[in-house]
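Just so it is clear, none of the values below were taken in a lab; they were calculated from the coordinates. These numbers come from a predicted model, not from an experiment. Cβ atoms are built from the backbone, for glycine too; each structure is taken alone.
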Structure P
Amino acid sequence: MTEQKTETAIFAGGCFWCTEAVFLEVKGVRAVQSGYIGGHLDAPTYERICDGDTGHAEAVRIEFDPAQVGFDDLLEIFFATHDPCTLNRQGNDVGTQYRSAIFTTTPEQDAAARVKIEALANEGAFDEPIVTEVEPATTFWPAEAYHANYFARNGAQPYCRMVVGPKVAKFRSAFAGRRKGN
């Protein structure tokens, strides 16, 4: 029996409930965990990061099988399912905790993220400049348990219907061939 290799990617695309819900559906993704990264406080809590003064971003840590889905594929999905052109904001969610960022775990990821951003800018993929930060991953602090699989458990909640649901629908439409089960 051969051991399956996994790699880690960490993306901040606004509210982690949205980002988690999208990446949980990607073929080749083994696990997605919501959490906090990029700040100056050890063991942050949701309440503390919502104050906006800890420096953390809401993010997801993705464990994926590179034989099934590449980091470049994950980048494509990331940029297609959130707004990388609004500084410290996604929709009505405002603050540094909602910034667009890629926290790289290898030099190869850093290079790939920068190449992707440059390519999107050169092709005019967005009407505004991309503000997505690219920086080496620091400590990733897992979020409280009630955030796990939030959309799956709370899909009828107004925020989920109005904010998370459309992002998941966009992924399903644009990336049907990359969904689990397809």
Structure Q
Amino acid sequence: MGKRKNYLINKRFQINFIFKFIVLIVLESALILGLFMYVSKNTLTTGYAGSILKIERTQNFFFVPFIFITLIVVVGVAIVALVVFTLLSHRIAGPLYRFEKVLKQMEEGDFTGSINLRKTDQLVEFREALNNFMNSLDKRMGSIKDGLKDVESLLSKGDDPQVISELNKSLSLIKKEINHFKVTSDLKSR
């Protein structure tokens, strides 16, 4: 499969993913700033402002530079996170989109589909399990359909005892395939 140009496949999922990471970075920065302010509350710092020696409380001396550095780091990390998490979430959102599409197809009665993912996508094991499930369901439904065709063909041949025997065999095969499936009406009849 080729590369997709649209990196926001499931915008809600991906934007929520990125937003939570950025909130985590902001909270982390606030925690670092708070811890620094707490640890340095009763300390003094000496430093030069131009050619003048200053003695100030450590909190006051470093507050503005610390805020400035923290903002630069938060904005930088947020930008990098936006790019990285957009690309990473794309590897999850793409497969989820494809799963949803194939499951809707199955809901409409089409069991012929399969899920294809790119080599770099996530959820490959889930894809294999879902493809195996769809293949099994497709084969069983095909067997049931073939059995019904046989029954219809035999019914058109009349009341011959051999035809009735063949009809019973076909019905038994159909019943076996159908009984493989557990459905809610089975639970009600118990």
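Tell me which structure, out of P, Q, gives 1, 6, 9, 9, 9, 8, 7, 7, 6, 6, 6, 5, 4, 3, 3, 3, 2, 2, 1, 1, 1, 0, 0, 0 once P(r) over Cα pairs in 5 Å bins from 0, in percent is calculated.
Working: P: 1, 8, 17, 22, 23, 16, 9, 3, 1, 0; Q: 1, 6, 9, 9, 9, 8, 7, 7, 6, 6, 6, 5, 4, 3, 3, 3, 2, 2, 1, 1, 1, 0, 0, 0.
Here the read-out was taken from Q.
Thinking of P, Q, which structure, once helix-only ellipticity at 222 nm (-39500 (n - 2.57) for each DSSP H run of 4 or more, over all residues; to 500) is computed, gives back -25500? Attributed to the structure labelled Q. Ranked by distance in nm of label points 7 Å out along Cα→Cβ at positions 13 and 45, which of P, Q sits at the highest value? Evaluating distance in nm of label points 7 Å out along Cα→Cβ at positions 13 and 45 on every structure, the highest lands on Q. Once relative contact order in percent (Cα under 8 Å, 6 or more apart) is evaluated on every structure in P, Q, the highest one turns out to be P. Identify the structure, out of P, Q, from whose coordinates distance in nm of label points 7 Å out along Cα→Cβ at positions 21 and 53 was calculated to give 3.1. Value 3.1 for distance in nm of label points 7 Å out along Cα→Cβ at positions 21 and 53 corresponds to P out of P, Q. Once distance in nm of label points 7 Å out along Cα→Cβ at positions 37 and 157 is evaluated on every structure in P, Q, the highest one turns out to be Q. Where does the value 28, 14, 8 come from, among P, Q, when semi-axes √(5λ) of the Cα gyration tensor in Å, for residues 109-148 alone is the thing being computed? Only one of P, Q returns 28, 14, 8 for semi-axes √(5λ) of the Cα gyration tensor in Å, for residues 109-148 alone, namely P.
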